[in-house]
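Right after this note come the structures.
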Structure 1
């Protein structure tokens, strides 16, 4: 090959590599930027007086005098709304039955929408569910609920060529000439006074437990559960994977049976994760009875089984990459086979082994299917270490799926979904970063 042609090919390959890196970086930015922006909204957001009230009553946080002063101010601003509705109800009660029937449903809808926005009217019995005891704690959701107070939704099916079209009609038209008609412009002009929005940094989102199916509170049980499952899986998979890799490379005799065993290990690495979940349920829980039902222990064992092929193959390749002269020199000096493997081969192969462990750790932390049947629940309290042997736990990956697909009020907890995603990705990145730094430090010491 001519020198000029080689230079052209070298430049082409270099350019292709740089272009691939740029495209990959751009793709990651496109995918991760919205996630980080919306996920941070679980911690940095504009909170209403209802959020400060929740923090005071449920978590005993904040300046009590200042919060109670804000609550009194907000209730005073809301009082004209309730007074106008009460006045209209008295007029209806003293009048004919026909107006009562005409306004019964529209008035009920307005009162219900106001209850969602502001919480129950002062003096009324406190509802059972926590979500009904308070108004909107976040300003962005409060604006959505305010729009539903001001307008009602109708579907227009007048055009047979099109599907129904959503039409927003002002509720003020339904109450023209009544005291209730005055509350709608008042709500628009005084929403800030009635909700007192304020920029808030809610770091406790990472350390609080959730209340009322994630309507309020934080995600600490999910973070702790993910750590339990990940660390438990690695504690089980790493020793077994290393022992299997050492046997395959240093002790086993090459044969068709050994080739078949390696093929089976490689095949297991490609088995869908849901299969491991079903196997964990059938074998670890129903057959071995490692726990009465779902538990962190059963989930860790299932995850360990899932990542075991990756640990074995990565460790085996790392051991094979160590020059055989290292082992031969140790044996020639009188060291036994196991002593040579333990003191010479394993330290030399450790950077490659850690690479497999890093990959396996990230997969174990992010998997959902294996823990659906063996370890995960939608809500729960943080577990003590000894409780992991018998109790299930919430986990970041499972709760992301659960909140996005099965929660009864998906839009109300959207910020929690993105917060869970942000924390999961950050947790995996931190775990991987720690492992990578450890691997680099070990490799540096070996070179010295």
Structure 2
């Protein structure tokens, strides 16, 4: 549903035309023949889009000046400038004043508006989405305390997506059952958090929760780390040592990256899981324990079994229940709540942080990256952006500086197009064309076909400019 559109033009026929076009799309159109009246109306009312004529008549401020005033008061409100001619200087001035786009007005304006209506609707949808994000951001700020409490209850497993609701439901159901659990998912998705949540929601919550990263310990030492050793078992073993299984007795042992074990060592783990008994290295005493094992890996265990690298019987023993954690790219709708949570935690952990909230623009930038490192990488990006930012609001530019180099927006030649009138006209035109292409990519979240459609050019034509101006996202 199209929102409220403010149309400002000194020609009654143009106002009537704009009103007919947008009302046919379900919009609420408010028209003015003078920019000052429009400013006064906007001071008291909300709008979703402003369309301004460049020339509002003799003795009146120009559309550029009105645009600058409106943008100064309402920086998030999108403004489109209508021009009587397509001069590059006017287009540059319009963009500098805060306009998001301009359309050339000529005797065929009605036809051009019909052709451009898809482009305008896309822009309007983008504007409405931004407003929705701002509303959500205000709600997130208002509920920060509730968020922290909920995060404490759920052991920092944050997310409102359906995928994460499914994960939490499975955690709650399997937690009381004294059987092994296998947690699968890409790196950085929070597998240890899931294991800890299972432990804390189980009857073993008051008992030890012990962790070990099997990939971080050489196999020659892994046996000692897990099962312990007797004095003199090897060089440097100057006293008896309890292993992780003993330390976790009565509680939970989290075996991270279990897919890195050799087949021989997997057999030893299988034996402990089956009998809850083991011997220390160089020991003869059989030690009985009561340990719940939760294992995790980012490897594809079914492929590993097919390749003969992982024991099917160990898999069967571990996978009483499997919990699959989605990548962050699969639940980008959780980025705002995660980013807000990380900001709140960072403010608690680090003194002197000035940032108090995250802008809709910053949320947009955060949602445009795929995060191969998943939630852990998002946390790092937010914290880097926050500690480097100045002011109380985190901006999109702050996010750009915190993203890895391959994800940062490409520097477009001539971004400050028109600043230097000494540049040849062809260079200024190319600079503006590069800006338009980059802007279209950002609005469509770097979908090139949609960006081409937004600009009204073919995909091949857009690809030529994409390569010419080096606009690749990665």
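Among candidates 1, 2, the computation of relative contact order in percent (Cα under 8 Å, 6 or more apart) that gave 12 used structure 2. Out of 1, 2, choose the structure whose coordinates give distance in nm of label points 7 Å out along Cα→Cβ at positions 29 and 437 equal to 2.6 when calculated. Clearly, the read-out refers to 1. With Rg and Dmax of the Cα atoms in Å coming out at 31.0, 110, pick the structure among 1, 2 it was computed from. Computed on structure 1.
Each of structures 1, 2 was scored by distance in nm of label points 7 Å out along Cα→Cβ at positions 197 and 349; the highest score is held by 1. For helix-only ellipticity at 222 nm (-39500 (n - 2.57) for each DSSP H run of 4 or more, over all residues; to 500), the calculated result is -15000, so let me know which of 1, 2 that is. The correct label is 2. Looking at distance in nm of label points 7 Å out along Cα→Cβ at positions 133 and 365 over structures 1, 2, structure 1 comes out largest.
Suppose mean count of other Cβ atoms within 10 Å over residues 213-220 works out to 21.9; of 1, 2, which structure was it derived from? Label of the source structure: 1.
Read the figures in this text as sums done on the coordinates, not as results from a lab. On a predicted model such as this, the values are computed, not experimentally measured, just so you know. Cβ atoms are built from the backbone, for glycine too; each structure is taken alone.
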